[in-house]
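The structures come next, written out as structure tokens.
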Structure I
Amino acid sequence: MINLTNISKRHGRQILFVETSFQLNPGEKVGLVGPNGSGKTTVFRLITGEEEPDEGSISVPRRTTIGYFRQDMGELAGRSVLDETIAGCGQVGELHHELEEIQAALADPERAGDMEKILPRYGEVLDLYQSQGGYELEARAKEVLAGLGFAEDQIAGDTGALSGGWKMRIGMARVLLARPDVLLMDEPTNHLDIESILWLEKFIRDYPGAVLLTCHDKDFMNRVVGRVVDIDGGEFTAYTGDYDYFVAQRKIAEANREASYARQQAMLAKEQRFVERFRSQAAKAAQVQSRVKKLEKIERVEPPRRRQIVEFQFSPPPRSGDDVARLKGLSKAYGPRVVYEDFDLMIRRTERWCVLGRNGAGKTTLLKLVAGHLAPDAGTVRLGSNLKLGYFAQQSLEQLDPRRTVLEHVQQAFPVEGRGVLRNLLGAFQFRDDDVDKPIRILSGGEKSRLVLAEMLFDPPNFLVLDEPTNHLDLETKEMLVDSLREFTGTMLFVSHDRTFLKGLSNRVLELRPGEAPLVYDGSYREFVTSTGGEAAGVHG
């Protein structure tokens, strides 16, 4: 269907691709993987024609429709969520909006004199809209929006009132609703909760078109892709199978390359020793020349490339008291919406609570109440003795000084630490080489998140309160973080939609269920899934 043939591409001095190829076939689901900066987003831009290859060709069959979900949505305001979603559906979307305008005109007393013009056009637009499946489109739009977590009142509400994360969901809904022949999806799970991720998994599995996606959620990749294309060293390498199969096969391939390289290096060393030993002996001159020519003709095996994930040994936190946090008779409401009513919870030392629940259930509210960033309407939140609390949330990013560089920020936070130690810390969170000299004002949201996490975990508190800590972390860094936090001897309370994080760290589950009493589960997330048959609140298989 789509062919990238012998393409080469560079951005400035950075070489992305060197005479490499891959093909996306009709109906297949492909995961695109590679280190940050390897060119994954560039592949999408090449396919859509936003960029051109320096060499090689890209072929897309005529009449093939392509939908591209990307992270930069831009400003949205002035339309309802439903209208903005339908806007991405070509002529039907245009008819929908004209119909809305005509209906508004019909209800406007000041336009009474224009009825002779308005009514005939209303009939024409209505007929066209019905004949092209407009009302079915509205029903599908509402279904997609509900799947992505929108409540009914949000669907009718103005897009301008929404946060950036919710606007990203509208962008995704527009692409999914258009049902293109090819879906390109750049990190589709970043702003979704588990319920929406599970819905999207099923949508993509059932989708008749081809899908090419990047994703930092291993479980999502395993469930939706049947092939993985790895970008490494400027080349595409395809592996048939899910993400776990790809990881296993890549390890085997790396081991084989290392063995092949080692064998050749041993052979070359042996031949070179022979040449050096007998170079000056006339009796061996013919043999020496033969060996020299042989060495010149040998095609050298390239030294194997290793993806280095910097590991960092985080310091153990000080020991807290046994009772870490006690919530007693807690109540909290936002206007008429009651989030908590007479709620009790005890958090004890070394417990690791993951908080589950649909959007609006009160997950972030609970973390803010515990961290002291929000006051309850009634009841108390009491923290235990010898407690050092660390709170990570998106608002933490606003406290970074935009005038400093990444390295200057951690040097200010830890003035007695050596430069090498701090660079190693930053390397563990993907700030490598010249990245440490970036000014904070130009960092992306994901980079700021990583910097705040790095600072928090270098001198870790004994009570971590984390709200979506893994957003924007790639798979390898996320696994490094999970491995490090497994050794954490303090207490955790966290919200996450990442199942690697949930499975790897939790030993208690709190499921928030609007209209019902919260469910306290005395076991890990893995055990919770087995016990309830569902990975998220209200989603059961």
Structure II
Amino acid sequence: MLTRHAVRAPTIPLWLVWAVALIMVFSGLSGFAILDNNEGLYAEIAREMRAAGDWHQWVIPHLNGLPYMEKPPLLYWLTALAFSLFGESEWSARLVPAFSALFCVGLLLWFGKAQNRPLAGRLAALMFVSGLGMLAMSHVLMFDMLLTALLTAALMCAYRFDSEQNSTYLRWAYAWLALALLAKGLVALALFGLVIGSFTLLRSMAIRSFVPMSQWFDLRAFAVFFIIVLPWHIAASLTEPIFAWFYFMNEHVLRFLGQREPHDYYAGPWWYYLPRMVIYLFPWSFLLPCLLFKKVPLLQQQGPLQMFLGLAWLMPLAFFSFSSAKANYYLVAVMPLLTFHLATAIEARGFFNRMGRALPGVLIAALAGGLAVVLIMRGVNFQPNDATDHFYGALSTSQFVLMAFCATAGLAMVAALTAWRLPKIGILAYLLLPILSMTLLMMSLQAMDATTSMRATAHYLRTEQSDLRIYLYRDFEQQSSLAFYLQQPLPVVDMRSNDLYWGDKLRPQNSINIDSRQFAERLASQKIALVVNDRHIDEFSASDLFAAFKGSKRMGKNTLFFN
């Protein structure tokens, strides 16, 4: 006989979880160009590492021909391997974050089964892989998805060690932690220590019996950790004498304190991440109140698990919130165990009654519909726009946004109705919204290609101006994908690049940073194309160099000048 709880629970077959995960992760992986700034930087580092033929660059990565020691090398190593196996392309550059996201899905399924909560594990995997923030981060070459996968594996293994007292899990935890440290540095160690330390302390208080911290000090586990971590750190210190101070102090301690040189990161108030969490977990963020109003009786038997899950995302969130350096993409690190925590709360509620299942969709529809009404009241409509403001096809930016809000409102109501009428589908109906989010995200990135990437510029220079020597003016980060697409480091005139700042200091006699006098001499003997970003166009126009150029071509956010 089926219980009321069983009737309400949606059917979540394992094949559905993996089908959704594969679609969400691999759809559009090559649908847009390598983005300037961070993605262009990391893709170019991996490309140069592979092309160098010098083992030193696998120890000390190079960016645009100069040493770059801001981050550890695991992401570059894996991306360079992907380039070696599949060639240099947009999709191969993004394989590491894509497979990291799939690894998180596998971890959630494994952890759910191990905790005798397989349905919660499957629901968590679906929520994680379809959240808006994860959709974005699994499609961009950055460190954070790789860090998330490895740190999540370390924390899950640590919890299994604590609950089962099987030392094999502790060694696995330290192995994953070591790899996480090689993925993004000491932040992995800090987050792991905060979660496990606070969990051990609070559990001691909860059971009124001391849980010794010494259980985490296992010689074999430490040996595994140091065997993985030490070789690169020692090799880097021997290869570059300044490495130890630069990497440990400047890039970790001083960055956290907001005193890193150069200051090229964002700051914000302590609540900076709270509204962003709603966006990152959308549409599932509308279920977050379940964490505040849980049914206690079912959870009393799961006390340590609920305590661990709460700390596993609250402690990293607190760490990032009180750090002086803030970035939206840091949030992805809290998402796997947050979704598992949320899934257990939803499971405890019997996956909601009719009203509870429909309410999130109604709220999303009301919010999106309200924003659409605001745009319409401001005069936006669906009529063809003959002006130059074309964002996607014949739609202007405002019209595209209006279309997105209307589509979201309509689809949210369809999902709400489905969740209300069909309990076996239930809240899984809200998977319709991530499909729309993915479509809109890909459309937006394709529409912004000219302003977010230098792919079109690189194609023009290769096919139409192949005899010219390419130089950048002052900026590198905003044009970083150009070096990747042209497959060569690019000299920068009067360089003001934060990411090349320390490399230039370490190698003062280099061929990358060209001053105005040197460049003026080259203008007399070379056929040159100088790429000037919009942010520097006024300075360049007022400089003495401007008069030496006879032609120009506007491309996206840059102007190409020809002598």
Report task. Compare FRET efficiency 1/(1 + (r/R0)^6) of positions 364 and 412 (r between Cβ atoms, R0 = 25 Å, to 0.05) across structures I, II and report the one with the greatest value. Result -> II
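If mean count of other Cβ atoms within 10 Å over residues 100-107 comes out at 23.0 when worked out from the coordinates, which of I, II was used? If you can, show how the numbers build up before the last one.
Working: I: 13.6; II: 23.0.
Answer for the origin of the read-out: II.
When relative contact order in percent (Cα under 8 Å, 6 or more apart) is computed for each of I, II, which one produces 19? All intermediate terms of the calculation are to be shown ahead of the outcome.
Details: I: 14; II: 19.
Answer for the origin of the read-out: II.
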Query raised in the report: Can you say which of I, II returns 19, 49, 27, 4, 0 when P(r) over Cα pairs in 20 Å bins from 0, in percent is computed?
Result: II
Report summary line: Matching 0.60 (FRET efficiency 1/(1 + (r/R0)^6) of positions 228 and 276 (r between Cβ atoms, R0 = 35 Å, to 0.05), computed) against labels I, II points to structure II
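For the read-out helix-only ellipticity at 222 nm (-39500 (n - 2.57) for each DSSP H run of 4 or more, over all residues; to 500), a value of -12500 was computed from one structure; give its label from I, II. Write down the numbers at each step before the final one.
Working: I: -12500; II: -18000.
Among I, II, the structure yielding -12500 for helix-only ellipticity at 222 nm (-39500 (n - 2.57) for each DSSP H run of 4 or more, over all residues; to 500) is I.
The numbers here are math on the coordinates, done by the rules we state, and not lab data. Small disclaimer: the values here were computed from a predicted structure and weren't measured. Cβ atoms are built from the backbone, for glycine too; each structure is taken alone.
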